[in-house]
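Peer 1: Each in C-alpha cells, the structures are laid out below.
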Structure 1
Amino acid sequence: MPTKNNKKRKKNYKHPIPGRNELIDYFEKVGKPVRVDRILGDFNLKGQRMLSLLTDRLDGMVRAGQLLENRRREYCLTQKLDIVTGRVSAHRDGFGFVLLDDGGDDVFLSAREMRSVIDGDRIALKIAGYDRNGRPEGDVVDILERSRTQVAGQYIRERGIGLVIPDNPKVNHRILVARGEAGGAKHGEMVVVEILDYPTQVEQATGRVVRVIGSPGQKGIATELAIESHGIPTRWPRPVRQQADKFGTSVPTAAKKGRVDLRHVDLVTIDGADARDFDDAVYCETNGGGWKLLVAIADVGHYVDVGTPLDKHAIVRGTSVYFPDRVVPMLPEVLSNGLCSLNPKVDRLCMVCEMSVDASGKVKKSKFMEAVMRSKARLTYSQVGTFIEGKKEHGVPKAVQGSIRNLHALYRAFSKARNRRGAIELNLPMTKFALNDAGEIDHIKTVERNDAHRLIEECMIAANVEAAKFLRRHRIPGLYRVHAKPDVERFDELRLYLTSLGLKVPHPEHVNPKQFNDLLAQVKGRPDSASISMAMLRSLTHAEYTPENIGHFGLALDAYAHFTSPIRRYPDLLVHRAIRHILRGGKPGKYDYDGKQMQRLGEITSAHERRAEEATREVEAWLKCQFMSDRIGEQYGGVITGVTNFGVFVQITELQIDGLVHVSSLLNDYYHFESDAQRLVGERGGKVYKLGDTMQVFVHKVDMETRRIDFRPADQPVEPRSARRGKR
C-alpha cells in the first residue's frame, strides 16, 4: 500500500517537459522566434533526454500548425505571424494551391508566387486576400521543407547553355546545368538531375546530371521516367537487404506454434493469370440456412515488425506500384513472392477472418485468428469463371469444386445485399495493354469481368467490413478506408447536366449511393450511358486513409478498412497489427500507435497511393501516344466523353483511348460552350456537340512531350492554313 507521503509526492509530481499551453504562453511572452537550446535553458531543462523530449513536443506542435519552424531552426507562434502552413499542389499551367495542415480551405498561389516553390514543398504563407468567389489567395513567407532533391526530364543543350525540362508537368521550373555538370548527357536524352540551388523569385534552379536514363524512344523509358519523376523508391537500402536475407524460403516450425491449424481446409487462391503474389485465399461451406466463409490473408505482420528497416522502408514506399511492364513492390521479393505469398502446397502463416453469413447475405458474426494454412490450388479468374458457367475445360481440381460452388451461391446472396444497401455499380470497361519485345503496345484488349472477379471482390469487402467493425468495437487506432459524399459544387454541375437530359436528380446535399444507382438504372441502354457513368464518376471524391471513420459512400457502408492486401498496401499491415494486438490480449492504450501517429500515417499512405496512380497514368498515357503515333490519319469511331470551351474530348470505342477535338477544327461556325448542358453549340448553323454523342474522327497529331493526342472530325476536311488565315 502506498504511504501518505508517497501519495503526496505523486500529487505534486509535474512532468519536466512543458505542456502545449505552457509553451504557447512562453512564445507569446518572448514575442520572437527562438531556438530549442534557449527554450531548454529558459525552462531549466538539461541533458540529451530532455532535449529529445522537448524537440518531440515542439515538432508535434509544428505538425498541428500551432508553431512554425523556419530554416534557421527557430520556433515561433503561427498566430503571431498571421500565417498558415501547408503543402504545395502545383498545376501544369504555372499556378498552384496550398493544402493547409489544419485542413482549412485550399489557398491559391499565383504563378508569380510559384516561382520559388516546387510541387510538394511544405511552406508558410500569409493570406493576402480573397478572390470574387471568396477563396483565399496567399503569399509565400518561407519554405519549410523541400519535397524533392532530384528531378527527371529531358536534357537540352543549345548555344552553350544546358538545361533540364522536367518530365513531370507539375514541376514548372527548368533547371540550368553548368558546363561540366552534364554527366556525359547528350542533347535530347532523358536524365535525372540533382538540384544544387533551388529556384527563387529572381533566379532559376541549378543542378547536375547524376544519371542518364536514355533516349526518348528507348524501351521502358516511360516507366523509368515516371518512377524518377514521382520519386518512387526502387532500390532496397542495405539494412533492408540484410534483414530480408535472414528469412529463409520456408516457415519455421516455431512460428506455427500457438496458431489455429487450417492446413486441412480446402483454401484456394483466385487471381489473374499473370499474378505473382497471392495475399488472399478463400473457403466456403454451407452452415444451416447460410454459409461459413473463411478469408485467409498473408500474415505480413509476423515478418515486418514495427520500427525495423523493413517497416520503415515499407512506409517510404507505401504501396506496390503496377506499371504495364513491371511492378515496383512494397516489400522485397523474398517476402512478396516468397514467404508471405500464399503459394499452393506449402505452409504459410495467415490472419483469418471467419464469418457466419445468413441466407440474405448478412454477416451475423465474425472472428479473427492467427493461423497456419496450406493452399490447395492456385486458380485463375478464367478457370473459376469457366467452371461456374458449367463448361468442361475449366481446370478446377475436383477436391475444391464444392467450395467454389458454395462461394458462388454466397456471392449471389452478397450481391443482393449490396443492391439492397445501394452500393454504386459503375460498370466501366477495363483495358489491358499487351506489350511487344520493344516495350510498346502491341494491342489493347478489353478485360471482361466475370462472376469469379465479383465473387472474390465481395468476399474481400465482407472481410474488410468486419475488420473495420473490429477496430471500431475495440477503440484501437487504425486506418479506415473512407469515401466522402460528392463535393457539392462538382455534383451540382453534374446535376445541371443530367437535368438537361430529362433525368430526375437529387439535391447535392442530400444525395445517397442508392440514388446514384437509380440514375445509372435510368440511363442503362442509352447510347450515352458510358459517358454519363464517367461524368458521375468524376463527381465523386477520392477515397483515402484516415483514423477518423466517416464511412464509405461508394460502397454504402458505415465502416470500412483495408485488411486483405498487406503484401502491397501499408494500411492493411497497420490493420493487421491492431487486430493482432487485441487478439493477444493487448489494451488500446498500450498499442504501438496513438491517434496522431495514425493520422500522419494516413496522410502519408494516401499521398503514396495518389503518387502511384499518377505515375501509372502517365506511363499509360505515354504508351497510348506511342501507339497512336503510328496511326496518324487513320479513322475511328468514338464517343464524346468531355466538353469544354476549347473543344470536345473523344474516346475511341475499340481502343479506350482519348483525344481532343479542338474547337478550331470545328469549321464553318463559331461555337459557344453551355456548361449546364455540357455541349458546344454553333452560333450560325446550330450544330451541337454534346456529352455522349458518337463521333467519327481521324488521328491528326500526337505530342509525346505533353502526352496529348489531337483528333479531327472525319466529316470535315482540313482547310489549308492560307484559306483559314484569309477567313480570319
Structure 2
Amino acid sequence: MTIPATSPATSPTTSPATDPATDPATDPGTSPVANPDGSVERVLQRVILPLDADNDVLPLYVDASGTTKTAEDEEAVESDPGQTVPTTAPVGDSFRSSQVSGRRSAVVPDGTVVSFGSYFNGFPAGYWRRWSTLSEVVLRVVVRGSGSMTVYRSTSKGHSHRVESRRVDGGRPVTMEVVLPLKTFIDGGWYWFDLAGDGGDLRLDRAEWLAHTDGTAPGTLTIGITSFNRPTFCVDQLVALAAQPEVLEIVDEVLIVDQGSDKVAEEPRFADVAQTLGARLRVVEQPNLGGSGGFSRAMDETVTRGDSDYCLLLDDDVVCEPEGILRAATFADLARTPTIVGGQMLSLYDRCVLHAYGESVAEYRWFWGPAPGTPHGHDFAANGLRGTSWMHRRIDVDYNGWWMCLIPTDVIRKVGLSLPMFIKWDDAEFGLRARVQGHPTVTLPGVAVWHVPWHEKDDTIDWQAYWHRRNRIASALLHSPYARGGRLVLESFETQIKHLVSMQYSAAELGLLAIEDLLEGPQRMHRDVRRRMAELRAIRATYVDSQAQDDLEKFPPARRPKPPRRGVHPKPPRSKLALLKSAAAGSIRQLMPVRETSRRNPEMAVPHVFLQWWRLAKVDSALVSGADGASAAWYQRDRDKFRELMARSVRVHLQLWQRWNELAEEYRAALPELTSPQTWRETISTTD
C-alpha cells in the first residue's frame, strides 16, 4: 500500500521490484557507477550493522526506542484522546545481535519489525539539503523472504510521516528503489525505513542511500593520526583500517605523527600491519608539540605531498566506525563549497552515549559547549533517533573536535595550519578561522568515533590548566565580536578565586602564567609550544595540591575539627546573592590563621564528584580524589600563598582588561605567520 505525501514536492518515485535474474543481489561496493545519460551513481551512505556482536551498540544501528508514530497518528490521538493507535513493536524486545548475519545483512523474524531509523542508518536529509548540491536521494533495498518495507520521513519538528510501503513475497532477492526529494528539508528532517517479517522471515541483504551526480571523481584523503605514548591504541586503529578495503580505496596515506617516547613502530603488532598497509603507511617522529603540533605536521605533509583532496585528523585514542570515513569524504565531495566535515564523539565506556551533537562557542562568555538546543551526553539506548524530536532539526556548528575531522586541502592552503596552542582550543580556533574565510564546518550525524569521555578527566586543574586559560583568551583576542571579549576577563578572574578558595594553588599559578605569557605578545607562542610543557610540570610539582598518591592509605585519615553545625553539611549557593556571600566569606576566611591540626590530618575526604569550591572553602585541608579514580592529593590552605596569588590575579586581569584592544591587534596581525607552514617547519626542526 502506498500513502501519498502531503505535497507533490515530497512525493517519492518508486521503481518496480527487479527480477533476481537481472539483480543477483551482489554488493556493488562504494565505487561510482556511470549511467547512460552521463551522470554518475554515487553511494552516499550504506546501511551497516556492528562489526562485533555486542548487543550494547545495537541501538546505534537499529532503533531500539520502541515505537514509530506518524503525524496522522498524533493528530488522531489529539482529536480523540481515548483512541488506541497501532504502532510498531518495540525493536529492543525483538532484535538481537544473533539476527545480524553480516556487516550489511540481517534477519527479521516473522511477526517482528526492525527499524533502521537509527543513528548510523537513518539518512540525515536536512544536512544534505543544506550543504550539498543534491536535490533528491535514492533508497535502494535488497531483501528476500516474506514481509514489507515501509519508508518514513520526519520534519524538522520531529513529526513522522509514512512515505511508501511495499510488500515482498518469495525466497529470491528483490531490489526496491524509492526516489526521495530533498526540497522540504531546509530546516532538518530524516528519511529511514522499517522492515517487517510477515508470513515468514524477511532477510535484508543490503541497503544504501544513493544519488545521481555529475562525473566528478571521488576525492582521496590522507589520514593523520597524532600519537603520544599510546602505541596499542594506535596500532588497533591501523589493524581496523587494514581490514576495510573499501575505505583504503580512497586513502592515499595513513600518516602517524609519533611524538612520544613509547614508539608506535615498536609495538609488537606493528610490523604485520605495516606489511599489510604497505606504502600507504608512514610514521614520522618529532618532539612533543601537542595536538596542534602533530596535526599541523599531518596537514602540512598532506598538502606538500599533493596527492590528497582531504586530510582526515584522528586522535590516537579513539575507536573509529570505519564507514564514517567513507561518509565524510563523500559528503565533502558533494558539498557546495569546500567544507570541513566532522565526526561526532561517542563514549568508549558507555558506547551508546553521544558526547555532543554539535559544538559551538558562546561568544559573550567565549566558552565552548554543546550547540544551542542540544543536550550533553545523549543516550541512544534510552532515546533513539525516531523518538527524539530535537535531533530532527539540523544542528549547525562553529567547529568540530579533532578526534575526527576531515579538512579539504584547499581550506588548509587558504587558512593555514593550526595555531601553536599545544592542546585545547586549536580545533575551535581553526574552525572559526575557516568560517571567516567562507568554509563552514558540518558535524555529520552517522560519522563518529568512540572516545574516552570527558567526565573521566579533570584537565582544568592539572598541567592543562595553563593551556585552557591561555588558548581560550588567545582565540578570543582573534575572534571575539565583543568589546574586551565580553565576559571573558571577568570569568577568568572568577576562576582564579574558585581555585584559590579551593586550595588549588597550582592551577591558580598556571592560570596566571598563561595570562602573563599572553601579555608578552604572540611571538611567544611557537617558543612555548616547544618549551613550556617541561617548565609547567616543574612549576606545578612545587605545589602540595599537585602531589598525588595512588593509595589513600599513604595519607593520614581525615578528621573533622568539629562536627557540622546542627548536622547540616555544606550546600551549594542557590542565588546570585548567596553565591557572592559564599565567595566573599571563603575569600576572607583564607586570611585567617590555619588550624594546626589540619597539617596532621586532612579535615575532610572529598570524592571527585563532590569537588566544589564552596565545599572546600570551609576547611583548612582536604583529601581530594582525582577524576580518574586512580589517585588523590592532600589540599592544604596557605594564607601567604593566597595573598600572593590573589594580588597577582587582580593585577594581571586589570592589565588584560586595559590592554585588550592593543593585544587583539597584535595577535590578529601575527596570525598568518603563526599558522604558516614555514613557521611550523622551523618549530618542528628546532631542538632545545
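FYI, it's all coordinate maths here, none of it is from the lab. Quantities reported herein were computed from a predicted structural model and do not represent experimental measurements. Cβ atoms are built from the backbone, for glycine too; each structure is taken alone.
Peer 1: If distance in nm of label points 7 Å out along Cα→Cβ at positions 107 and 403 is calculated from each of 1, 2, which structure is the one that comes out at 3.6?
Peer 2: Traced to structure 2.
Peer 1: Relative contact order in percent (Cα under 8 Å, 6 or more apart) computed as 8: which structure among 1, 2?
Peer 2: Only structure 1 yields this read-out.
Peer 1: The value 13.2, 36 for Rg and Dmax of the Cα atoms in Å, for residues 419-458 alone was derived from one model only; which of 1, 2 is it?
Peer 2: Attributed to the structure labelled 2.
Peer 1: Given a value of 193 for volume of the Cα convex hull per residue in Å³, calculated from one of 1, 2, which structure does it belong to?
Peer 2: Source structure for this number: 2.
Peer 1: To test your reading of the models, identify which of 1, 2 gives 2.3 for distance in nm of label points 7 Å out along Cα→Cβ at positions 203 and 243 when calculated.
Peer 2: Answer for the origin of the read-out: 2.
Peer 1: 1, 2: which one has distance in nm of label points 7 Å out along Cα→Cβ at positions 51 and 147, as calculated, at 2.6?
Peer 2: Source structure: 2.
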